[in-house]
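Structures given as structure tokens follow.
What follows draws every value from the coordinates through simple rules; no lab data is involved. None of these values were measured; they are calculated from a predicted model.
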Structure I
């Protein structure tokens, strides 16, 4: 039986849905995946009934948040690749801290195994994830060809580093200190990836994109 076209949402319903997704993105990225649905509704300034009309359960909300975050991160990466002359600058733009990037990089370790498996099986998420991996892979290798990035790393090293870096620090230090520490660590990682005269030799081999898929 052919799939019926999805009925377009009214403007107010669309705004509610977008507000819920934006609020949940902030909550999941800042406080982890177990923020109560009632708290998300409160933060979004809507009733619990409105939340559940849009997303009947937590998995539906998580799926929408991850889809949106992945798509936003991919759009950012493509815009950076098209708008920057140097691949290094495009890579920095792509990987500069954002809540969407945090969720995109941590999706497989952030949620429960059952939820992570459901997200992995989502065709839309899988497609966007692969496209994002391809863009980052192209930028990493282009930055190495232009001499901006150290040659003894690969895309897997880069994505693994940043997946570690985007773990929330709010439970370990006050907000202002966490923000400062986050910015400093981000800059240290970027500096460590830059090409430079021979120095520290890395153990093992460069990690490819498929090593950390």
Structure II
């Protein structure tokens, strides 16, 4: 899906259809596209067209060169980039949800937080954080409803800053994330805006729709009405 979006973004007359068969299927979940294959095919053939925003990311590629990519659902900088890589490198035999939960705890156990400088529009923050989540849609990580109120066609991102969590914080909060009831949280802050900048002293992995193209410094910009998707009527 990520590769197709990067091929058709902002192209007139092109519509994206999705048959959810990936690890997380979070883009389909965010747009309420059925996970049942037969029903998803019906939507692909005769669904309603919804025009959504896209995110445009600028970052440092792994080879050190500046990179540019689109994302349709969620981007992030920090621990979640390493989690996505861990999930992609392991077996999916138990399903996407279990893969992401296992990867979350495995990476968290060894992760060392960094001081992150970030801004959302005029709002600026510097703190030790696990993650900066830039959400165009509400779901990521195999069904985590990380930003419950994110809408993919409102011209802005919901941006969740995840602070310096303890293991106890993670254990208590994880079940709530799948229900979308984890906010407000004393170690998290939710902001909204159309442009997000993230920098850190040490390069942090970024994640775009489950892919890991590089590291910070990174800029995420909302581009309104950039993709046409077939969804349920």
Structure III
């Protein structure tokens, strides 16, 4: 459905991305990958937002690398420079889309959820809304209390990584941030939106979460 494009980073480098352009779209969405890389599942999320009427794009934060198992995914994520990914690759993605429309939102999953919060902190002058799925960054890199744009979060009650206690702390931090905050919790496991992982995928909760994100972006971007 989409095509590969090359983004120009602020530092002069480049970043490839999967992009779907929608004729007549009035807003755009950046989709940030899970720790696996820019795989077909991430592309399917880009396709989903395009079907909802948004230009949609996912930058390749691993620059051509992709994990085939959890150990490799962990290695790739742990060696990712989150600051560079935010200030260079994500900024390049936002800039590319803002050449087409005025309003851009960011969403991401797992590692991409953490980077969604980072974008909400560090790219707030360039994006208009952020919707995070089960990811929270270290506060020393991106303090959620500094978010000033509309924010939505989707979290799983049975998540052993982003635990309910961490979500509680996030909500406390967000009380000092933007007043437009929506937090949703689901009786599910981490990565419940990923349809390629049947051991955790929850079709109904995934549908609810994506529809809520779509409505959120329509409210704040269109």
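For structures I, II, III, calculate relative contact order in percent (Cα under 8 Å, 6 or more apart) and state which one comes out highest.
Values: I: 20; II: 32; III: 16.
Between I, II, III, the highest calculated value is found for II.
-7000 is what came out when helix-only ellipticity at 222 nm (-39500 (n - 2.57) for each DSSP H run of 4 or more, over all residues; to 500) was calculated for one structure; which of I, II, III is it?
Only structure II yields this read-out.
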